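Undergrad: What follows is a set of structures to go through.
What follows is calculated from the coordinates using simple rules that are stated; it is not laboratory data. Fair warning: this is a prediction, and the values are worked out from it, not measured in the lab. Cβ atoms are built from the backbone, for glycine too; each structure is taken alone.
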Structure 1
Amino acid sequence: MDVDWEKEKQGFFQGSQPQKFAFACPPEFGGPGGFINPEEIFVAAIATCIMATFINVSKRRGIKVVSYKSHTEAIMEFEDGHYRITKAYFKPEIVVSSQEEIEECRLVLQDAESTCPIGKSITTKVIMEERITA
């Protein structure tokens with residue numbers, strides 16, 4: 001992962017692909033606004049890791065996922081003299097191909113949250129609020 005400072009409280013980050021992503025500090029911390037910020041990138045890492053793990057395990061178990069989308073809301077609190085993201089409300093909406101797959105899908109989703117590498121690396125409490133339908 002490469003990070004390059006551009007100006008003031010803005011920069012770019014780039015992973016293994018050639019695409020660069022602009023980011024900045026949020027306005028609450030003196031940033032210009034209008035850019036994704038590090039806190040959002042952190043929350044995106046949680047949500048994308050859970051999704052990738054879920055899709056991988058679902059495929060192995062033969063669950064036919066018709067659609068998947070999620071929304072995650074994070075809570076930042078001031079604790080012990082520091083700001084930290086203490087909770088992330090993860091709200092996936094998943095459609096599977098049959099009613100019979102709903103309960104197994106729920107179990108796979110719970111497993112994905114507890115086993116994805118990002119989830120295992122953080123202290124943020126992930127609160128699952130899933131909606132699974134057929």
Structure 2
Amino acid sequence: MSLIHADDALWALLFDDADIVSEGAVDREGVELVYRGTTSIILSTRLLGRADEDFVSRLARVASIDPHLRLRAVRIARREAQVRAPSALEPAHMDVVVRSVADGVRIDVEVDAVVDERAVGMHQRGR
């Protein structure tokens with residue numbers, strides 16, 4: 001296992017300017033309501049004035065092994081999922097995939113979480 005911790009100021013800058021797209025839905029699976037969705041986070045290197053393929057590729061490699069960056073991405077995905085769910089989410093299973101794209105780094109977070117049905121009615125009344 002390889003881990004690295006990159007400069008948090010760099011990641012903060014990239015995340016502040018990130019494009020974030022989420023989709024997901026709740027389905028009944030047996031006796032449980034389950035939320036399944038994906039959040040895609042695009043970190044563009046245009047702010048850094050660098051978009052060459054080698055730089056973007058190296059940045060993606062670093063991003064894939066930086067646990068702090070992965071935690072930041074997972075927290076964003078959890079918030080995005082919670083907005084779409086009809087109630088509180090139980091602990092979630094999340095898969096993170098990082099890859100380089102044309103002008104930056106794309107982080108896809110797959111979210112699977114059980115919905116707390118005890119609070120569904122209260123959550124929906126509050127909307």
Structure 3
Amino acid sequence: MTVGISSTQASDVLNLYRNTAGTARTPFVQLHTADPGAAGTTSISVGSTTRNSITWNAPSGGQITLLSLAAWTNGGTSETISHVSLWSLASGGVFLQSFALSASQPWVSTNTLTITTFTVSLTPIAA
């Protein structure tokens with residue numbers, strides 16, 4: 001399984017320890033029908049290749065949660081969405097990270113898909 005943080009994103013985070021500013025990015029979410037792979041480019045949903053921007057709540061306790069994310073409309077194929085990836089731009093850009101959904105979602109042609117819960121954690125937090 002290759003889901004996880006990209007080497008580019010990991011370097012940005014680690015550069016904070018060197019007092020070197022990382023690159024601030026407003027992420028965009030892309031849908032996948034299987035593990036996106038190490039580059040985030042495998043098994044992109046053919047029902048929607050659109051990347052939607054995601055807005056986050058303020059981080060708390062080592063976690064950041066979804067504030068808003070637009071729904072996708074399936075453009076003509078039935079498939080099952082099992083993974084998502086985060087990107088730095090709506091098209092092209094830098095692959096940031098990939099995730100497996102907690103449960104795969106069947107997605108029928110012309111239906112919409114809405115992600116209502118999305119949490120990213122950097123844990124454990126020292127107590």
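Undergrad: Taking Rg and Dmax of the Cα atoms in Å from the coordinates of each of 1, 2, 3, which one would give 15.1, 50?
TA: Values: 1: 17.2, 54; 2: 16.6, 51; 3: 15.1, 50.
It traces back to 3.
Undergrad: Mean count of other Cβ atoms within 10 Å over residues 80-87 was computed and gave 10.9; which structure, 1, 2, 3, did it come from?
TA: Only structure 1 yields this read-out.
Undergrad: So mean count of other Cβ atoms within 10 Å over residues 24-31, computed for just one structure, reads 11.4; which one of 1, 2, 3 is that?
TA: On the way: 1: 14.9; 2: 11.4; 3: 18.6.
Only structure 2 yields this read-out.
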